[in-house]
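Please treat every number below as a calculation from the coordinates, not as lab data. Keep in mind the model is a prediction, meaning the values are calculated, not measured. Cβ atoms are built from the backbone, for glycine too; each structure is taken alone.
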Structure 1
Amino acid sequence: MLSNAEIGQIIDLALAEDLGKGDVTTNSLIPQGKVGVASILAKEKGILAGVEVAEEVFRRVDTELKIEVSLKDGAKVGSGDIIATVEGRIASILGAERTALNFLQRLSGIATETNRYVKAVEGLPVRIMDTRKTTPGLRLLEKYAVKVGGGKNHRMHLGDAILIKDNHLAALRSDGLSIREIIEKAWQNAPSSTQIEVEVKTPQEAVEAAEAGASVIMLDNMSVDDMREVVKMIHGVALIEASGKITLDKVRAVAETGVDFISVGALTHSTKALDISLELEPGSKG
């Protein structure tokens with residue numbers, strides 16, 4: 001993952017944001033030569049994601065820091081588990097601490113929440129997917145965390161596929177176009193090998209979109225009963241995605257309708273960070 005230049009840019013931006021003109025507290029109090037060992041600890045159960053990113057944060061602050069990783073991305077952790085240790089100049093460790101933990105906590109929280117959804121639909125032929133409702137600038141990392149948690153990625157960006165949403169439909173319906181005509185227009189102008197997905201709100205719209213040749217039909221905020229009806233009518237004609245206010249306690253019922261995908265914006269836009277801390281011990285391990 002770290003071979004991607006964009007990841008390095010994200011880390012550099014985060015460090016610049018936090019360090020600013022320097023760590024005036026540490027610089028005022030801690031001698032530059034003072035060394036120590038810090039343990040990065042999980043404080044609750046979860047799935048780790050972002051360990052390599054946290055490592056790279058420490059390295060970019062001080063290449064002489066020694067980092068020993070005990071648990072890698074995808075590992076299950078519990079309270080008190082040591083994720084990694086960092087040894088070297090205390091000033092460097094403290095300068096990197098918050099940025100490293102911000103990445104690790106945020107990404108682990110996403111992986112953990114994604115895994116809850118994946119486990120909730122276990123045994124059913126459905127895939128849990130993310131959306132583009134990501135933190136600006138962090139999409140690549142947040143979608144990576146979704147995959148670590150067992151989920152799948154929807155579009156990374158607007159160029160990945162055609163997704164005709166409600167506002168596209170509203171704009172074109174004002175010109176008198178039907179769903180069928182809108183989809184036909186999209187096929188005429190679509191880049192080669194691009195799939196076309198259409199957001200619909202009723203079973204009737206789903207049938208119309210499928211008959212017009214849409215590759216994927218997104219059922220937006222439909223009831224479970226309506227989803228089940230749509231699956232009976234168009235299963236095998238187009239892939240079916242359920243979306244809109246799908247919570248953890250509702251997701252299995254949605255999966256049982258027979259949809260192919262369930263997209264959950266909450267995986268990235270409102271997930272709680274996993275509680276992870278750094279605890280410092282002055283003095284090196286020798």
Structure 2
Amino acid sequence: MRLSREDQTVKQEVLSGSDGEFSFASVAPGPFQLTVTSAGFATQTFSGVVHTGEINTVAIVLAVAEAITEVQVALSREQVAEEQIKLEEKQRVLGILPNFYVSYIPNAAPLDAKQKFKLALRTVVDPFTFVFVAGAAGVEQAEDAFSGYGQGAQGFGKRLGAGVADTVTGTFLAGAVFPALLKQDPRYFYKGTGSKRSRILYAIANAVICKGDNGRWQANYSNILGSLAAGGISNSYYPNSDRGAALTFETTAIGIGGTAVANLFQEFVVKKFTRNVPTAVPNGLPQP
């Protein structure tokens with residue numbers, strides 16, 4: 001309740017009791033305006049005049065407000081993850097090389113199955129992924145690796161095709177299929193704090209452990225099984241002399257070892273050259 005003069009020079013405010021009654025003491029004589037407000041009710045205003053020595057009783061009935069609207073907006077876990085993926089897809093080393101599978105937000109929302117496949121697809125179709133694979137095929141040809149492919153344009157084409165197949169199967173199996181089935185997060189979560197030794201151990205360990213969709217650390221079965229499966233599939237297109245269980249396990253070991261080395265670079269080098277690195281904000285949403 002607010003009592004004021006017509007010229008608004010004097011104001012008094014009180015709260016009503018549980019029974020709705022209220023009173024003002026020591027009110028100067030003269031015209032006054034009484035304003036009554038209450039949550040959920042329309043504001044009422046009453047004007048009158050109080051005389052010297054008079055006790056003025058006012059009865060006011062409040063009407064229910066015509067519309068009361070309270071809206072609470074909160075993004076779902078999937079929506080938060082989607083916004084974070086959009087930022088990850090902007091991460092490029094030197095502004096060129098894709099760096100999509102690294103989260104610089106430690107509390108990033110877990111990805112659902114669709115988002116894991118989307119991230120894998122976005123990686124394999126990136127032009128610079130193909131450039132990298134082509135470069136590796138060129139090195140293999142120069143070293144005459146997988147000699148059964150031969151040399152010349154035909155040999156390079158076979159090595160390039162095998163490299164593309166390795167990249168596609170490895171990325172989808174270890175980065176989407178098994179993570180979706182086993183509910184594991186395929187990304188590397190940048191640590192960036194602690195002693196150098198703890199960060200080194202963290203980076204290496206992340207080749208065989210990962211964060212589950214439940215936020216807990218667990219054995220990285222997705223990467224291990226994905227590498228084994230990709231190695232097994234590679235037996236269908238590598239030269240006969242290079243096929244067999246040895247190729248499968250060799251590919252798996254190289255994949256896990258390569259992941260550990262890549263994690264070390266991510267932890268100590270790559271962030272310095274990556275553009276559009278996001279940071280976490282209190283409400284869990286990312287910000288560039």
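To which of 1, 2 does the computed value 6.3 (mean projected area of the Cα convex hull in nm², for residues 44-83 alone) belong? Please report the intermediate quantities before stating the final value.
On the way: 1: 2.8; 2: 6.3.
That value comes from structure 2.
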| said: With Cα Rg over 2.2 N^0.38 Å, for residues 92-163 alone as the yardstick, tell me which of 1, 2 scores highest. | reply: 2
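As an exercise: distance in nm of label points 7 Å out along Cα→Cβ at positions 4 and 212, calculated from one structure in 1, 2, equals 6.1. Which structure is it? Present the calculation step by step, with values, prior to reporting the outcome.
Details: 1: 3.3; 2: 6.1.
Attributed to the structure labelled 2.
On mean projected area of the Cα convex hull in nm², for residues 28-187 alone, which of the structures labelled 1, 2 is highest? Display every interim value, and only then the final one.
Working: 1: 13.8; 2: 19.1.
Structure 2 comes out on top.
1, 2: which one has P(r) over Cα pairs in 5 Å bins from 0, in percent, as calculated, at 1, 6, 11, 13, 14, 12, 10, 8, 7, 6, 5, 3, 2, 1, 0, 0?
On the way: 1: 1, 6, 11, 13, 14, 12, 10, 8, 7, 6, 5, 3, 2, 1, 0, 0; 2: 1, 5, 9, 11, 12, 10, 7, 5, 3, 3, 3, 4, 4, 5, 4, 4, 3, 2, 2, 1, 1, 0, 0.
This value belongs to structure 1.
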| For distance in nm of label points 7 Å out along Cα→Cβ at positions 132 and 236 computed as 3.4, the structure of 1, 2 it came from | 1
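Given structures 1, 2, which gives the highest value for relative contact order in percent (Cα under 8 Å, 6 or more apart)? Before the final figure, lay out the partial values.
On the way: 1: 23; 2: 17.
Checked 1, 2; max of relative contact order in percent (Cα under 8 Å, 6 or more apart) sits with 1.
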